[in-house]
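Structures are listed in the sections that come next.
What follows draws every value from the coordinates through simple rules; no lab data is involved. Just so it is clear, the model here is predicted, and its values are computed rather than measured. Cβ atoms are built from the backbone, for glycine too; each structure is taken alone.
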Structure P
Amino acid sequence: MPRPNDDPRALRSRAAALAAATELLVEGGPENVTHATVAQRAGIGRATVYRHWPDQQTLLIDALANDVRPLLTFDDSPVRDQLMTQLEQMIHRFNQPAAVSVLITIIQRAERDEGARRIREEIFGQADEGFTRALATAVERGELRPGVQEHARDLIAHIVGPLLFQRFLIGVHLDKDLVVSLVDAALAPWLPNA
């Protein structure tokens, strides 16, 4: 007899509930993710949702984790181009009302919940390493001056920090012009002819 967590029916119901919770989270923010709304969206019983997630906190954390994407990822193409492309995608997502609620929930809950801290690290933590590598590659290609890679975290803070501040604290709708000005201002001191 299969263990309960290996039962195909339990696996299907959990996957359906998690997909529903993630959809509800993206559509309406954390307050939209309840056992009742997840059960209704997934087409399963509320008791089934409670069996998988006995409390609201674990349900929400799993839904948040299911929708996690690193803030920035990098490859070997020109750094400015990568930043522009990814930040334009990021501001599009940040301009969605639910994104504000989701990100604020993660940041707020990370202060007291290990699961939320892991999610925060997945979103923000990986950018440092990837950006440092991308900056080192940019130095090798002559795009930027040597030493810039040692300032990866500061550069990210100078670019992303104002976007988060503008969107989440002031409520400004972000646009491409702001991204261009922040990226260019952050990279300007490290250009070869600067």
Structure Q
Amino acid sequence: MRVTKEKAQENRDRIVDTAAVLFREHGFDSVGVAQLMEQAGFTHGGFYNHFRSKEGLVVEAAAKAFGETAARYSGRDAVVAIELYISREHRDARGHGCPAAALSGEAARQPDETKSVFAVGIENLVRVLEDDIARRKAHASEARMQAINVFAQAVGAIVLSRACPDNSMLADEILDACRADCLSTIQHGARK
């Protein structure tokens, strides 16, 4: 039975959506094609009707995840964005959270095409912060440095907090300390 182009695109989108969640939850290497296709509601053999390789899907799923994350924070005040980002809710929603926090360690060992998607995604998220920091009267070069610093610390806070047991005091202390420092940087500038 022949599938329409619209239905084929819908199926492909469902596979990418499923992969974007599963990769953030379990990592690129821990999710097999068979598991992914089953979760998406398809047979294993159908994968190659949509993608040449798993690596091709990794690139699309990472781009999708970064797009979702950028949409979530775009247009928000940097203070609000950081309060949402460095939170238990974000930490605990790994499958729907920022791919930089979930997958950067693995992305460093991926082919350049995947690294390029991460570079673009990270750049877009830094720009979300940079635009608001610049509006707070920081010089352009200072705003960029502050945005990179804040984003790197925010990602690190989520990564380290996730590495601790969920109910540990340290997991929450990491979030609280990093959130406070990032908010201070946004509101008052970097300390000299």
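Out of P, Q, choose the structure whose coordinates give distance in nm of label points 7 Å out along Cα→Cβ at positions 24 and 88 equal to 3.6 when calculated.
P
Using Kirkwood radius over Cα pairs in Å for the comparison, can you identify which of P, Q gives the largest number?
Largest calculated value belongs to P.
Tell me which of P, Q gives -20000 when you compute helix-only ellipticity at 222 nm (-39500 (n - 2.57) for each DSSP H run of 4 or more, over all residues; to 500).
Considering all the candidates, the number was obtained from P.
Identify which of structures P, Q gives the largest calculated value of mean count of other Cβ atoms within 10 Å over residues 32-39.
Going through P, Q one by one, mean count of other Cβ atoms within 10 Å over residues 32-39 peaks for structure P.
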